Every structure is written in C-alpha cells, then in structure tokens.
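There are structures below to look over.
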Structure I
C-alpha cells in the first residue's frame, strides 16, 4: 500500500446542460493525498510532507483504473514474432485439436510471454486481471503453475483471479481430477466451456462444474458461445444450479452469444432469470456477430464487464489490451455519442465506477476510496472514450505501477 501526493489532477465535477441535454463536463483541479493505498484528502492545495512521494499530474484527468475481466495469459503469441491464425475448418474443435500440439511447445515461452502481457495490461491502465488458464491433458497443470508464478510476481501491483479452464471440455477431456487439483494450487474460479456442444452433455457437465466449485468454495466463470435457443437453455440451467448451490452473485457468463440473437419477451424473461441469480456477463464486444445488448442488460440490473480474451494467439490475431479502445468500440456500436453516455461507458471496464453518476453528480473519487487510478491527457472521460486517448499513468493502491 503506497503513500503518494498527486498534484494538479483534473477531476470531473458535473455536467453542463443546454435545453435539457448534456453538452459539457465540468471539471476542477485538485490535489489528492493517498495514505496506505487509500485516498485520505482531496483539496485545492496539499503540502507534501517530508519524504512523501509526489507525482505532478500537470492537469491530467483522474479516472478509475481498469479491471481486465477476460484474458488468457497462458497461451499467447504476444511478445513473440508475428503469427496469424490458421483457418477454422471444424469450428471450436479446430482450435482444440491445434492446442494438443501447440501448448506443450509453448511451455518454453509461457512465463516470459505471460509477464509481457501483464506488464502491457498494467501500462494500459489495469489494476486487476482475471485470466483463464488451460487445464487439459496435453499440458496437465503446467500452465497453471506458470500462471500462478507470474501473477504472484505482480501481486504487489495488481489483484487477480485465475479461472481453471477445461478448454477441451470437462467431460470430453476427462480432467475432473485435474480441475479439483487446480482449485488447490491457486485457481480461484471454476471455468467451463459450452457443455452442450463440447461435452455434448449439458446437465452432467454443468452439475460437475458446480460440484467442483462447491467443494472449493469458489465461483464459476463459464464460456458460453452457443446461439439462439440452445444458448438460452444453457443460461436457464446455469441459473438453476446457481440457486441450488447458493452461488448467487458468484457466477459469470463469458461471451453469452445468445443474448445477441433473441429479442422481445424471451430476452426480457432471460434478463429476469439472470438478474435474480446474480449472474454477471463478460463480453469482448464482438463486431463479427450480433453484439449482446449491453445497455439493456445494464439497465435491467445485470452487471456487464469487458475483456479482451487474447492479445493475439492461435484463436484470434486482433486483441490489443487497450481498454479505452474497447470502450470506444462499445460506445460506437450502441450509438452513445453524447457527453453523458460516453462518460458512463467507463463503468463497463472499472467495476462499475464512474466519476459522475447518471444524474451528473460527482461520486468518484472520494475520501476512503482505494487509490486505483489512471491519469489521461483529456478534459473528460467522454473525450477519452471517443478520441481513444492514451493512458499516461497507472496507480494501484497509491503506487505508480506503469512504466
């Protein structure tokens, strides 16, 4: 936990409206004193005590830091030579088959490249990382060992979750014993992938997933790509098991592709089911298929977070780790073009934090808040999102951690 004095930071203080429409973000320049990782004082001018670290923001905008909620640091090309993906010939099974040969080879560089990904995410404004880690017969628990080692190395800079992820199918690859062992070796969440289409036994696969989670007293984060009504059936069964195991508020659907396929009353009913189970959704904001209705989910009380999935690997060559860019795509996709809505987009990457609330009132930062902050050369969060402004500094618990 750090002690730091931030001088001359720009804080959002309100919205200016014309004819009832938001037109400009009001700001004020302040100093912020951080003690033991917590914001202790916000004032016009704070004098630095002897020996206190000081960072002059020179008028940079102060915003909540990011939470990367879906990444795979254990199987990446990032930091190595350029390599595009091979064509898909058999759906998800193309990649699964490819991994059986690729992952053992990647063990030689896994630690080095995972560290490069983490450093890159830190420089892009992230102070929390949730990574999925392959648990499969081709590499056993070796990817997990490397992932735990890398993230422990950065534990004084970021917080993290590790999802034990049976990419090749929990039943299909017979990794139940490895999954249970993974939950004792540093994994913090139980993962899964398309139980209906990969394992071809939705009920047995999901029941086993939740049994492992209950045994480990852990939450669940499951990749669900199935479309249309099959996808919705996945969601219904997931919600049932969430209630049965008392895991309300501890289950995540990653991707949730079917939410972008079905509208009207079925979607309204499904949103009620997910909200009642406290199930949240993480998305990469895909543009190559119908994007899940992020603003509608949010308006209906379902927490939505964004993630990158990869920064280039054998699944996709497109990830960048730039969450400002990701939020800009989200805003453009849903036609969020005014000052207020552009600023509110920030919550999808910050764990729900925004400088101003929906009423345009300042709610962050406040005395007592954890000092997880990014500084950006901009006049408002709306400008950061729309113009894709670069992160200048990342501060975690009062310590500057970006290079």
Structure II
C-alpha cells in the first residue's frame, strides 16, 4: 500500500485557509450562504483534468481538506480575530529589524490568536469521505483523480486551494517525467529555482522527485522528501576570484570538502581548455565538469569545425570535444553535465547522437504548459446533479483516504 505524506510536512497557513483568505471570494461566499440558509447538501465533488499527466499534489490537497474543512461557531468573532491576526502579520514584518520588544509582543499575541481561533473552529474533515489517486500515478485525460463526499458547506471554500495545488504540482511532475523518459537513464537535475518565486520551492522539489529528478538545487526543494540542494561552482564565484576558474573551483572545494566538486567550465568560452586546466590541477578531486555555454556563443573548440551544423551553445560536438580531451589524458572518471535551455526535444537529439553526457541540468522548461484541474459537483443527496456535459466518473484506482 502506498503511503501519503503527513499533513505537517506542508506547513499550511491553517487559519488563512479556514477563513477563505486565499480562496476565490465567491467560494467563501458560497460556504457562508449555504450556512446562513441552513443548507447542508450531501454532495459528491469530482476532480479531474484533461491531459495525459503524472499527477502530483494529491497528498497536499488532502492535507488542505484535513485542516480547513469545517465551520466557525461564531463568524463575527472569527472575522474580528482573523483581521487582527492579519494586521499583526504585517506589523511583525514592519518591526522585526527595528523594535525587538514590540516584535516579541506581537508574536505572543499571535499565539493567543491561534488558540482563540482554534477554539471557534468546528472540524468537519471527519464528516467527509475522500477517495483519491496517489502522487506519481499516471493519468489519462478526463480521468477522475479525487472524489470528495460530504456536506458542501464544510469544504466549498477550499476549491481554489486544492485545484491550484494539483495544477502546479502536476505540471512540474509531468514535465520532469518527460525529461527523464528521454534521458535514457541519465540523471536529470532540477535547476529551475531562479525562474520562479522562492515560496514555491518545497512543493516544486517534491513534484520533481515524483517525476523522477535525481537532484535539486536548493535545500527547500528537498525539504519534503529529505534531500539537500546540490550544485556547481557558480559563474559569480569565478568572477569574484578574478575570472580564474581553477582558483574558484579550488576555493569552493576547500570550503566544502565533502561535496562532489563540479567545475563550471564555460566562463572563458573555452570549455575544453578550462576543463583540462581544472582536471590537471585537481585530479581525482574533480567529480565533474558542467558545460553551460550561452546560446549566442560559439565555443573556441567549435570554431574550427563550423560549417555543417548549428555551432552555438552547448551542442553534441562540444560535449564530444570535452570528453575526448579528458579521456586522452586519463581523466575518464570526470563526468560531464550539460545545461542551458534543455527540454525533452533537445535531450532526445543529444541521446540520438549518443552524446557522452552523464547528467542533464534542466531549468525553466519544468514550468512550461498547463495542467488545469476542474472540480464539479456531480451528485447531490445521492442523486445525479451536475452542470451540462459533466457526470460522475468512477475510478477503481482511487484509494480511500483515512484520517489516520
């Protein structure tokens, strides 16, 4: 039986979810309207999307439902407490570097507010029944990934949140899987952190692991699944050491002796020459070299070969030049990592050419495309009831979610 990630992994903003602070307003208003009218329809909510994909975000969606399904005993009081809570969040950011005593007072008050808001909340998750696929399952277009059964007023406000989570995580997991599938067993490194907001790194890194990525570039990306970030010597360190790649790699290696030492060798647009300098200077200490030549440049070793192929950027011919140079001098242990604008089509081209790449570093491609999820009520009080064109679609692959 597949296990699901525990709720605490996701570090959810519980009170913001309960209050509908991060939900589309009309979903919050739906919830309140149902409660004010004393309407508690037993619904079947069906979740799906329309493309072949690797689903991810299921466990996170369940966690959201588990902490934020329910209702307040006293809505006016809950509103007042939550408004104070939000104001204190803003105030805490303002005074953090200016007034330590005030900051500590705010944090104490926030803790009190957590308890007061918790005391007003009536949990509704135990009254829901959820069947769902697992993160990492391959899904077909229109395949149901989750059924949520229960009183609509308990979870109506959460539709924005769990659909957004599923869309984001599935996009990353699917794109990673596509890259992994064409890489012929070679490791794929997840390097897109610089192309998106920092706050999404934890979930993105987990989705990348679901998709089959070998490593991530930040510690936050590995937090949910127990990995640490890895990487090469950056261009900035080479520049900071006067443009001397060998010195930068040595400085980096001395600071982190237990880390696999990877030299970035395109700083001078001479990947062969720089790779050999690093190999000769560092020998067995050097684990790999990384080629990251700009798509607008022609490496020095390629210039004499020009005429029969596109010469710019990291190309198979450049990888062969570096591999052959390393091998000639006995540095066969040094791996080659290729990065810079890679996607499934480009990796497939490299693999068709039997290019001696050991690992691919991929970045912004992982955020391409859309995998939008939809949620529809398809039954009310046990009877079919859905918008035109939608109907209940069962999926025997889904498993019952237990509160434990």
Structure III
C-alpha cells in the first residue's frame, strides 16, 4: 500500500492540525499529556461534544448516522494528528464498540434513542462481558435473562467493568437459552444503569486508582425492546463488536506519541556518565519496539482499507490486538527504565489537581508508573493475547 500523502491529503492534515490546535481546551490537553489513562469523565464528555459540533464525533460510523465519510488514509492521518496533539481518547465503549453495533444491527427506535446521546457526549457506556468464571472463555457466561411479559429479568454479575461508576448505560451479554451450544444461547442487551437492581462496586487496581468495577444484577427488569437483533444471536453481534475493539486497542497513534516522549525523557535522564538514550542496550530495545510498531501500523492500514471497501474487521484484527498491546507494554517498560528511581514512589493522589505537595521528581515522571501498572492488563483485556493467537491459527492460517 502506498502511504505517501497527496496534495489533498496534506491539505486535510493541515485542517486537522488547525482544528486541534485551536479547539482542544488546554486543561484537557495537559491532563491527557500527563496521564492519558486518567482523564476525568467530564473532560471526555466535553471534548466529545466539541468533536460532534465539528462533525468528527464518530469517524467510523455510517455518514447518515453521524460518520465523517473519511477514507482509510484520512482516518490514518486524523488518528496520527489526534494522538500527536495529546487529545483524550474518545469513550471507546460508546463510540467504538456499542455505537457500530447499534448502527449495524439496531432497530430504528434504538438508533434514534441511543446514537445521538453517544455522539454528542451526553451518555457514557460500559461493557458487560467478563464474569468471575468467564474471562477469555466468554461463551461460558452464566448471567441469565429470563422473559417475563415485555421484559427480561436479569440475574448475575460482571467483573472488570471499566468506568461502570461513570456510565449511564451498559451493553451486556446474557444467557437466554441453556439448552443449546453455549455460543448459541446468548443475547445482547442494552441496560440503563439507573435500573433498580443494578449495583456497582469498585475494584482498586495495583496502580492505586478506581478504574474497574464489579456490576451485580438482582432481578433487573430490562425491556425486551432493548435487545439488539434476534434472541440467542448475541454471539454474532459480540464478534462484530470485538473486531472493532481489537482494532482500537492497537493504539498505533498513542504508541507513536509515546515513542516521541520516551526519546525526550531518555535524552534528559542520565546513566553511566551519559544520557539514557545513549546507552546501546536501551537504543537497541527502543529500535525493536519502533520496528514492531511500524508493522502494527501497516496492518492497521490494511484493515482500514478493508473497511473502506465495506468489509467489517475480520479475524486479522487479532494481530493488531496482539502487536499493539505488546508494543505498548514494551514502551511502558522502557519509560520506567528511563526515569529510574523516580518510578519507585507513585502516591495514589499524584494526579489529583488539589494535591498540595510538590512532585517527587520532574514533572514528566508524573503518572508513568501508574500507566505502566494499569496497562499490564493490556495483553489480557479485549480477549487475551493467547486467545487471539488461537483465533489467528484457526481463522487466518486455517491450522
């Protein structure tokens, strides 16, 4: 694939740069630069609304439902410039996951009710997939939804639910038939988080922050009209969604921005009489990570080209998930090595704007250890990398 920019694409890049330089609020940009994984939800909602007013709220949605109509190269350019400008990640569960599912499989009423609030940043979503006994083997889930008149009555629980404490809605996989093959008895439900019987309990991860949650469902009544598509066909919609999730998890733009920042920091920090960046072993591992990142980037471009041709992300998206998360973890490890002993203390309130103590090290060290610890899970969430290798072996290599 020829990725050289033509005159039209260069003009598009300049338009994107100008918009981001003039419309991204400085306080949101600064928080994202320091702690990209810990941007407050009110910041992401506010930024999403700015993107919506520009017409850029959901680049991958159909044009008639709010999408941009950009081609593969424009999406690539936009993502690169977006990350370079330290923009906060759009809420992935609404824009990148359930949004495309509703666009593709939702009823007219579901599209009318949900898509507008998602693209305007008015409603946040979370994902109810994993359960205490169903992680990578997601099809073994046991949360039940039993019909009762015009409703389902849902009982069970979900775990590792990111941002459930901020979410207005949750999309869930639930079991609606126990008498068939496990993949064939699952349905896809949309639930209002204010529905009686839903309880959210925090899980504090090892970075010291509240990002994850458990969600419990006790006799929760959900209208059958909130089901996506056919009953017992939820596995089909889940696979469609996971293709989009794994494409997004690759995080090429974010990792490219991280490489730039890592080189800056390693050029400042000292080791063995010179800068960290001058160490042969460090430069070698950084080069390996950059080469791996370039391979992921080219794979992403191929998948974007498939989308442009009207094909949804296929099993090849698993290669993006594997490569992207491994690169991210490698860069995080190099970042911690670069800042040395400054990585050891990482107080939980370090990112609190009301903290009245000075940072322990230089400003550029703030949040780096928290990011490294949080993203140790990157090779697990979205389907563990071991599971992705199995998908590639079966569906791509036909082994």
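Each of I, II, III could give volume of the Cα convex hull per residue in Å³, for residues 122-329 alone, but the derived value 160 comes from III. Which one of I, II, III has Cα extents along the principal axes in Å, for residues 58-105 alone, as calculated from the coordinates, equal to 40, 30, 13? Matching structure: II.
On FRET efficiency 1/(1 + (r/R0)^6) of positions 226 and 274 (r between Cβ atoms, R0 = 30 Å, to 0.05), which of the structures labelled I, II, III is highest? Checked I, II, III; max of FRET efficiency 1/(1 + (r/R0)^6) of positions 226 and 274 (r between Cβ atoms, R0 = 30 Å, to 0.05) sits with I.
Every number in this text was worked out from the coordinates using simple rules, so none of it is lab data. What you are looking at is a predicted structure, and each value in this text was computed from that prediction instead of being measured. Cβ atoms are built from the backbone, for glycine too; each structure is taken alone.
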